[in-house]
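Next up: the structures, one after another.
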Structure I
Amino acid sequence: MVVLKVTRHSERDSEYLLNALSYVEDRERAICRGAYGVEPYTPAYSYHQMMAVKYYFSKTSGNPLIHFVVSYDDSVDDPFQAIDISKKLAGFFAEEYQVVWCLHMVKRWHCRFHTHIVINSVNYKNGMMYHSGPKELNDFAQYIRAVTGRSCRWTFS
């Protein structure tokens with residue numbers, strides 16, 4: 001089973017976005033990382049690119065990001081397989097949101113790999129905020145099932 005954890009912090013400011021991007025893009029933790037719509041290797045650049053979208057649409061308050069963590073079960077046991085899955089999962093949001101993702105390897109717990117996906121909460125096409133309600137999370141969980149071939153459950157962290 002794949003587990004999807006969703007983190008939203010509507011009370012946090014834009015500095016939280018920079019902290020999340022720094023964590024996701026950390027070279028010591030990440031096996032592989034990438035992005036859609038932003039530069040993936042320098043947190044400050046990614047941050048400024050995401051903030052530019054927020055300023056353009058006057059959406060600088062509220063939830064600065066949505067942070068997904070997708071934990072794979074032991075059926076994903078090859079780093080190249082995990083990288084391929086990570087790219088596909090992050091790509092789910094790429095048509096409308098700026099996305100930064102990374103793959104981490106875990107040597108404990110119930111899974112070997114997990115993917116962090118951080119999306120800008122503001123849609124770069126229309127300026128609408130991402131709504132992470134049950135319908136949207138079920139849609140993403142169904143996509144995860146299609147990509148991994150494993151059942152997926154989601155939870156808020």
Structure II
Amino acid sequence: MNGICVNDDDVPVLLIHMLEADGILFSSPVCIDDISGQMKVLVDLLADGIHYEILAGKFGPSLATICESGGDEVMAFMNHVLNYLGIISEGGISVASFGDVETVCAAEAVTKEPGKNLECAVMNGFSDQAQETVISENRSYFRKIVEENRDFRPGEYERWVLRGWIR
């Protein structure tokens with residue numbers, strides 16, 4: 001409730017780096033048609049940041065690596081989480097290896113595309129009305145959380161007021 005996590009981990013330092021970053025790239029191998037356990041833990045630990053959309057205004061793609069299937073679904077989920085954080089996703093890719101290292105090496109040029117798109121978005125801006133609508137709808141829901149925790153999180157409440165998200 002007060003934004004201080006009871007876990008003694010590296011997430012506070014990670015959040016500082018994420019706040020300082022121009023863009024965020026989420027990447028995960030596909031594990032039984034889902035994100036990896038490590039990525040799931042990160043997403044769960046970002047719940048407070050999600051509720052307060054602490055990374056709003058940033059851009060970021062997603063990258064999923066797979067053997068055969070599930071990459072597009074995992075990429076879509078990670079982009080969904082980026083939107084929860086207030087980030088406009090620059091799309092992403094999924095790369096299927098089919099168990100062949102040479103296939104992965106051949107896809108190297110394609111895997112550089114999300115980074116190039118991210119750089120372009122950071123330098124020139126990027127807009128996607130559908131994502132902005134989703135983020136706005138999320139914000140309407142999260143607004144209740146921010147208002148209910150105003151006394152516990154006055155700094156976050158004030159940030160929302162300054163951004164015009166709470167009137």
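None of the figures in this text is laboratory data; all of them are computed from the coordinates on show. Small disclaimer: the values here were computed from a predicted structure and weren't measured. Cβ atoms are built from the backbone, for glycine too; each structure is taken alone.
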Here percent of Cα pairs over 19 Å apart has been calculated and equals 50, so which of I, II was it run on? I
Given 33 as the derived value for relative contact order in percent (Cα under 8 Å, 6 or more apart), which of the supplied structures I, II does it correspond to? I
For mean count of other Cβ atoms within 10 Å over residues 26-33, which of the structures I, II scores highest? II
Taking distance in nm of label points 7 Å out along Cα→Cβ at positions 122 and 138 as the criterion, which structure among I, II has the greatest value? I
Once distance in nm of label points 7 Å out along Cα→Cβ at positions 18 and 58 is calculated for all of I, II, which comes out largest? I
Using distance in nm of label points 7 Å out along Cα→Cβ at positions 66 and 146 as the calculated read-out, with 1.6 as its value, let me know the right label among I, II. I
The highest value of mean count of other Cβ atoms within 10 Å over residues 34-41 among the shown structures I, II is in I
Which of the displayed structures (I, II) returns the greatest value of distance in nm of label points 7 Å out along Cα→Cβ at positions 106 and 130 on calculation? II
Can you tell which of I, II yields -10500 when helix-only ellipticity at 222 nm (-39500 (n - 2.57) for each DSSP H run of 4 or more, over all residues; to 500) is derived from it? I
